Structure I
Amino acid sequence: MKYSKWLGVAGCLALIAACFMPWTYHADVGKDFTGFFSQKNTYGTPGKYIAIFAGVSAILFLIPKIWAKRIQLLVSAILMAYTIKSYILYTSCYNAYCPEKRAGIFLIVGLSIFLLIVSFFPDIKVKQTDKKN
């Protein structure tokens, strides 16, 4: 794809921004949980790791080498797996209470899937070798 590099970088920046958005609302404590905040750090800070992986991914999108594109696939797959784990962690029910899902939780999953798809189509030129028989 011609614009996969810039689509990937834009997706990475949007993913980092989605980590700061509310992921779930917990009415029992009356607070919105984000990727960087949960009540008494119960769920940890998965937004920090998602932002790190997205930053590495953005750098790899900009490097025009084949090894960077291969590592990009690995980083995108790990990022998607971690966001699915975070989705399950934040949206699961506890003590007969289910938190209300907000836009941020859907954005991180959707954007990580988008980054994985874009990483399958790198914008790299392959040298043609002329073989003589």
Structure II
Amino acid sequence: MFTHDTILRVRYGETDRMGYVYYGDYAEYFEVGRVEALRALGFPYKRLEEEGVMLPVHELQVTYHRPALYDDRLTIRTIIEKVPAVRIDFRYEVRNELDELLTEARTILVFVDRSTGRPCRAPDDLVRALGGYFN
């Protein structure tokens, strides 16, 4: 299993009148976690795109347990539990500075060949980079 933590601070513009993070902003938090996790593996999105691979989101599931508040320091834990094939499954845990679980989520993204617009297999280099975490 591969895990990566990304730290971010809640900005005022991400909150509603109650001071809670607006529920729709969590999708951006998950994207930040996902992008940084792939970057840590040596696969920034830019590299994938340069290699002709796109990764559109196929599915998003979110469970909100507690609100994140303005100026909270959040840890976005991104988890990959299995080696990708045509799809890659990401799980997320969002925790505050007290290590309270605020939100859990899951996204499934599909590897797509930019030239054909059709699903394709995960790049071999990415599969190899993740392989060491699943032995």
Structure III
Amino acid sequence: MTAEANTDRVIGLFERLPALVEANADLVKRGRFLTTDFALVVGATPLLVRVEAGRVTSVARGPFLLRPWTFSITAAPETWLKLLKPVPDPGTHDLMALSKVGLARIEGNLQPFMANLQVIKDIVTAPRALM
């Protein structure tokens, strides 16, 4: 696949986050104290993800001018596809692992990210169910 096709595929998967998270009652319950906006950046394309009381209420595709987010997670499309595999390879199985090996960058206000780490990781990897 070309880089552009991979980008479109990953964005398509992330755009389905509202339905995927809503279908997971346990995830919504665990995330009930999380309300934030964060960016998932696929290559050069930002997606703004709005979470309200544990529910993903919107995923908007950028680019954006002056749209605030609390934190962002940036990775190449191929890296996102590795993370979203049903059974990811070691080192690509987790957001923190991707960051540690330099395949992803997490930046911004990390307090809400770390305070809700498992919920955020489960939201971001919800598209595994579609792979």
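With percent of Cα pairs over 18 Å apart, for residues 21-76 alone derived from the coordinates and found to be 44, which of I, II, III does the value describe? If you can, show how the numbers build up before the last one.
Numbers: I: 48; II: 44; III: 35.
Derived from the structure labelled II.
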Original post:
Given a computed value of 36 for relative contact order in percent (Cα under 8 Å, 6 or more apart), which structure among I, II, III does it belong to?
Top reply: I
Original post:
Given that distance in nm of label points 7 Å out along Cα→Cβ at positions 5 and 93, derived from a single structure, equals 3.0, which label among I, II, III identifies that structure?
Top reply: III
Subject >> Source structure (of I, II, III) for helix-only ellipticity at 222 nm (-39500 (n - 2.57) for each DSSP H run of 4 or more, over all residues; to 500), computed value -19000 >> reply: I
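Read-outs throughout are calculated quantities, based only on the coordinates presented, and are distinct from any laboratory measurement. Owing to the predicted nature of the structure, the values given are computational and were not obtained by experimental measurement. Cβ atoms are built from the backbone, for glycine too; each structure is taken alone.
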